[in-house]
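Coordinate-derived values only; no laboratory data. What you see is a predicted model; the values in this text were computed from it and never measured. Cβ atoms are built from the backbone, for glycine too; each structure is taken alone.
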Structure I
Amino acid sequence: MKTDPLKIAMLSIHSDPIGELGTKDTGGMSVYIRELARQLGKRGHYIDIYTRMLKSENRSITRLYENVRLIHLGIPNGGTLSKLALYRYLSKFFQALEDFRRSENQSYDLIHSHYWLSGRLGTRAQKLWDLPHVTTFHTLGEVKNQTGIDAHEPWFRVVAEKDIVQKSHRILALTNRERESLVRLYDAPPQKIGVVPCGVNLDLFYPQGKAAARHKLGLDSDDIILLYVGRFESIKGLNVLLKAMTYLDANQRLRLVVVGGDDNSTPEFRTLAQATRDWGIGEKVNFIGRVDQQNLPTYYGAADVLVLPSYSESFGMVGLEALACGRPVVTTPVGAVDRLVRRTQAGCVVPDHSAHSLADGILSIIRDPDIPSAERIRQSIFEYSWSEVASAVVAEYAELIGPQCYGDDRQIPVEASCA
């Protein structure tokens, strides 16, 4: 089928797609944007990703991949503003975006915004540029508020999200669970929502020998290693996992390796580190800090099980990465990971977010002699390659522009895979 290249403006204003993964505002969304853009660029589409400049007030252009540019836009104090503070400066960001576009005489076929702040810019751009606008929220304020964890998301975020839901032309949810939340909490028209999951880089994340991985990381070959990968926000549930460790102290060989977070001077780290001391598990918990994505597979390879204790996840990408590396997952019922674990039988889904349930789930897996082999676990998630995900996204773009423009080459059974 003939495919004509698209010119796509991707918006990720608050989070730099090449920022340090695992830090406060850089996580799975950054990986999603990078990998999706890379795959679209390989197919001949042209992508400009717009984000904020963190360390300078000047704009810069980085050739990220084939046909993919990363454009940092600078406004006064833009790099030091918190996510919520950025809301007041969206007009300045849009002016910087429009100034750049005009200076290059650039035109696009489609806008794809990521997160609600960028969605606000997208609604302005769709009107001025007269273009279709696809949005992916990645997280929803109302859903986070319903968990009762972390600070309450402000009313203006929820109002903005509802406005984006109504004004955008297509919404890409990461799971059917998110699609249901959009319909129930935001009155989103069901026919406007497509479901496309996250993906995993199968060339990077693959099974490694446990002994070799542990030797490389300096971990004891006889220990039972639990792994946590993620940020230190309360909604990620790391404090619950630490509490669960106190119920597992009878196993002297059990260790928890924690990957992620900002530096050790942050209040979040100090609170968690103090908890390990107060609960008498300090010697069993190893805070590694931030790890480059290229090195993450070694940590998955060294682990016996990944634990995902979150109260809420838009998808749960680290769970997919662990499965790609052939490691079982113990997870709370969040995102798409619980469905993946049940389908692959590679782990355990605990019934709630309590430390007792998490501890019981961990014990059930480390005592289970019938966990599938690493290769079998990996094979069960092949359909989540980023190439397949890009095909699904292209098919969603076709809903707006028409398949005759560039073809519908979706192969991944998106709805079925996230059900």
Structure II
Amino acid sequence: MVSERFQGVRSIALGIWIDSGSRGESESQAGISHFIEHLLFKGTDHYSAYDIARIFDEMGGEPNALTSKEYTLVHARFLDEHLDRAFAVLAEMVTRPSFSNLDAEREVVLEEVAMYEDSPPDLIHDRLTATVFGGHPLGRPVIGYSESLRAQTTAAVAAYHEGHYVNGALVVAAAGNVDHERLCTLVERHFSPRDRAWQPPREPVEHRPRHVAAFAQKDTEQYHVCLGGPAPSRGDPRRYALWVVDALLGGSWSSRLFQEVRDIRGLAYSVYSYTSLYSDIGLAGVYFGSREESAEEAIGLILRELQSIVDHVPAEDIARAKNHLKGQLVLSMESPQSRMQALGRSILFDMPVLTVDEVVECIASVTLGEVAEVAAEYYDPTRWSAACIGPQPGPYRHAVPGFEWVAS
């Protein structure tokens, strides 16, 4: 359990973290973690789905949840005076869900899958992870597949919950106007003292860059393209240098890709770079969407910018990227919700709990040599893969001649 008190606020951001995400699922279970996340809101031993909605509405609260590759988070923000009641409801949702109305909620999730499949700007990111990580569980979508979701029975869902939502896999995190001792009392009251050994079921991933290209045909107006490759893990000290490279490549308005691809040449409306870090590996990537007449030029330009970063990054670019990161970090951490997420993630994955100033110092201390090392190892375009969703493969295939073509 971890908390941080904020002065001058009257709200609390509370989160219950579960060390269980889509990476721990078998192929036949794909999507079950996300399905359970939905079902937590459908009722418990003492609260119906309507009760849960009404209680948080009455307190003006904002309950929500999310599932990722490696964890599930159930969280809420509310006024400090409602801590006891909000904690009681969230704790029971996590520990004693009734799994009532499972078939109806399955249909809701299947509609979400269908909506996701109809959204290429979102779908393409999962296509890239599948291309980079191959058949590894990290390459599967968090939301799962229609076929695997239809196969989940109430007994299978309950068994998965019982095996993964155990005390050893849980972290309670809070930030805002919260008293730590009070939080400790609530944890003792609402969570059973019985514990169970927990080892997250994570299949090791091979750190082997691929240079392949995949294509999925859809009747779209744009070609949606992601390029990317392996990156450092969540706990790797090089992650700070990685963030600097990401910021100067495509993480801000003045970044190279935003300027060259959008502002100067007008090849795309949306173009950006990003990173996704996991327990033993990461992913660095770039996304853009453009029409057929611009797609090939945009891919070529991005590949050249990647090579340019590998060859040399000027000191002034690094300084500007570090200042951007420091500003964004401080602004985000002034939110109780953001701070709760940083605290919970650190404890869940056994990482140091750093203050905002300590993280700022880590960013400020990144050297030119560290940036050059990370760029050379993780942004070499000959070690990246590519995925595309578009109306026909020709223009895309012509733009990636040096990539090995694989079935999508």
**Structure responsible for 65, 47, 41, with Cα extents along the principal axes in Å calculated and labels I, II on offer** = I
**Complete:** From the coordinates of one of I, II, Cα Rg over 2.2 N^0.38 Å, for residues 46-117 alone came out at 1.24; that one is structure II
**Message:** Taking mean count of other Cβ atoms within 10 Å over residues 6-13 as the criterion, which structure among I, II has the greatest value?
**Reply:** I
**Complete:** The value 18.1 for mean count of other Cβ atoms within 10 Å over residues 134-141, derived from one of I, II, belongs to structure II
**Fill in**
One of I, II was used to calculate Cα Rg over 2.2 N^0.38 Å, for residues 262-373 alone, yielding 1.11; that structure is I
**Item:** When FRET efficiency 1/(1 + (r/R0)^6) of positions 30 and 166 (r between Cβ atoms, R0 = 25 Å, to 0.05) is computed for each of I, II, the largest belongs to
**Value:** II
**Top of I, II by FRET efficiency 1/(1 + (r/R0)^6) of positions 38 and 238 (r between Cβ atoms, R0 = 35 Å, to 0.05), largest first** = I
**Which of I, II yields 3.5 [distance in nm of label points 7 Å out along Cα→Cβ at positions 54 and 254, calculated]** = I
**Asked** From I, II, which structure was FRET efficiency 1/(1 + (r/R0)^6) of positions 182 and 230 (r between Cβ atoms, R0 = 25 Å, to 0.05) = 0.55 calculated on?
**Response** I
**Request:** Assuming 23 is relative contact order in percent (Cα under 8 Å, 6 or more apart) as calculated from a single structure, say which of I, II it is.
**Result:** II
**Message:** Out of I, II, which has the highest value for Rg/Rh (Cα atoms, Kirkwood Rh), for residues 150-213 alone?
**Reply:** I
